[in-house]
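Read through the structures below before going on.
Rule-based calculations on the coordinates, nothing more; no lab input. Note that the structure is a prediction, hence the values are computed from the model and not measured. Cβ atoms are built from the backbone, for glycine too; each structure is taken alone.
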Structure 1
Amino acid sequence: MSQLAIHPTAVVSPQAELDPDVRIGPYAVIEGSCRIGSGVEIGPHAVILPFVRLEAGVKVGPHCVLGGEPQDLSFKGQQTWLEVGEHSVLREGVTLHRATRPEQPTRIGKGCYLMGYVHVGHDCQVGQGVILTQGVGLSGHTHIGDYAIIGGHAGIHQFVRVGTRAMVGGASKVSRDILPFTLADGNPALHYRLNTIGLRRAGIPAQSYKVLEVAFRALREGQSLQHLPDTQEMRSLREFVEAPSKRHLSGFVRGDVSFEG
């Protein structure tokens, strides 16, 4: 471990496992029983508590606190984990809590971007490439699908699922599941339409987009998806709809209502 990479005011436990090229800023605190991977950068005043794994290339901003115990009255202090995937960015003031169960850590996928003061609660599962914008709060046991975007200061209820490539508008109250590939907004959050811009940026073919449009209308009207073509996107959508859910689907906006997010 290169001492040149660790600021002299940082406090690093001898039990912490650090790769040789980790960089630790002023007044950071790294406690024991954690694993810090290659190329990780930890900013000033950040706190890494025990039972945290940071994979290669993670950037931790100033004043982040990673690995706090679950805010769950049933938790009794057992060894549980928080994992952050490679090349994810955690901006200033982010707080991430570890899981309540030893068998599955709280998990942030690779290539995620968590903006300032985001909170991710215990047992959350955040996919790869997810963007959580300023001040987002994820309650315990929420699942966020790959490449989803959650707008600033939105709050996600515990056990809610947000599907892949969905977009949730800023300041939304999300108390029920949000379908993959859709755009949702409001208090409570409702489905407006497909996430048109996100799907275009993802390179979804025009024919697949048209099938998703038909599927969206079918779900809005309470109809089956069985008659629709078996595209890759439809497989993801069917899997989401058929999976068990504790919160059930958010409703749909009716009539000619524009999205203001």
Structure 2
Amino acid sequence: MGKIISLVNQKGGVGKTTTSVNLAAYLSLFGKRVLLVDIDPQANASQGVGIRVTDQEKHIYHALLEPEILPGVIKSTIVDRLHIVPAQSNLAGASVELVELPRREYRLRYVLDKVRHHYDFIIIDSPPSLGLLTINGLVAADKIVIPVQAEYYALEGLGQLLKTINLVQNHLHPDLDILGAVITMFDRRNSLSKAVLQELYRYFPNKIFRSVIPRNVRLAEAPSHGKPILLYDPNSRGGRAYEKLAREFLSLIDQL
């Protein structure tokens, strides 16, 4: 049974999708079978691996309403061993439709249970909110990874995120656990970034990835080409950082 990892942060612009795409890509490079699941209506993770869904195609929105169709929704990507369940903008309407369904917080879990035995890892890219789609991402997950930008504004709302995770643990998914927080957009020349790093240790004692993702132009350019950094510029500082993160991730998983 593949492990399901949900990347979550209700604040936008913290590198959540970038981390989802590039972690998934490097895990695939290391020989793992990976499914990337895009549950963000902005569909940036889908575009980041070269997938653009038309109005005529089915995607995660349809699978949430009809779980049995999921195998027909999964698409191959330009990365070997990496598949994706893509999203499209009308996924935003799923939150309204899911409200009427029984056990609505478990819909994504039902969907992924149908295919998790085909994969080593399932990586969920959640929306930048704490709505029903993100709750589904938490309930479906075995572990949580929290990308956090190395700026003070990015610390705002972390308390609310941890409170939400605690509520999910208490009422919906007692085995849910935080694997760790990933520092993104780090500028070693900036003393503020270092101060934020110290503050994060207060939120996540013993759960900070040692691999730090730098602020990097090549990382920012890669999505516009529909490629993870692995295929766009693996020798860039961003590429090397995500390769290191994927190795650390696998090491942590092996210790569980």
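Work out which structure the value 2.5 belongs to, where distance in nm of label points 7 Å out along Cα→Cβ at positions 79 and 151 was derived from one of 1, 2. Provide the component values of the computation, followed by the final result.
On the way: 1: 4.4; 2: 2.5.
Among 1, 2, the structure yielding 2.5 for distance in nm of label points 7 Å out along Cα→Cβ at positions 79 and 151 is 2.
For FRET efficiency 1/(1 + (r/R0)^6) of positions 23 and 159 (r between Cβ atoms, R0 = 30 Å, to 0.05), which of the structures 1, 2 scores highest?
Details: 1: 0.20; 2: 0.75.
Once FRET efficiency 1/(1 + (r/R0)^6) of positions 23 and 159 (r between Cβ atoms, R0 = 30 Å, to 0.05) is worked out for each structure, 2 has the highest.
Where is FRET efficiency 1/(1 + (r/R0)^6) of positions 127 and 191 (r between Cβ atoms, R0 = 35 Å, to 0.05) largest, in which of 1, 2? Spell out each step's value before the answer.
On the way: 1: 0.95; 2: 0.60.
Top value of FRET efficiency 1/(1 + (r/R0)^6) of positions 127 and 191 (r between Cβ atoms, R0 = 35 Å, to 0.05), among 1, 2, belongs to structure 1.
Starting from the value 35, 33, 22: which structure in 1, 2 was Cα extents along the principal axes in Å, for residues 39-166 alone calculated from?
On the way: 1: 35, 33, 22; 2: 41, 36, 29.
The read-out comes from structure 1.
Check the numbers for distance in nm of label points 7 Å out along Cα→Cβ at positions 55 and 239 across 1, 2 and tell me which is largest.
Values: 1: 1.7; 2: 3.9.
Structure 2 comes out on top.
From 1, 2, which structure was helix-only ellipticity at 222 nm (-39500 (n - 2.57) for each DSSP H run of 4 or more, over all residues; to 500) = -3500 calculated on?
On the way: 1: -3500; 2: -11500.
Going label by label, the one that fits is 1.
Here relative contact order in percent (Cα under 8 Å, 6 or more apart) has been calculated and equals 9, so which of 1, 2 was it run on?
On the way: 1: 9; 2: 26.
It traces back to 1.
Which of 1, 2 yields 17.0 for mean count of other Cβ atoms within 10 Å over residues 111-118, as computed? If you can, show how the numbers build up before the last one.
Numbers: 1: 21.2; 2: 17.0.
Considering all the candidates, the number was obtained from 2.
Suppose semi-axes √(5λ) of the Cα gyration tensor in Å works out to 26, 22, 17; of 1, 2, which structure was it derived from? Show your work: numbers first, answer last.
On the way: 1: 37, 18, 16; 2: 26, 22, 17.
Working through the options, I get structure 2.
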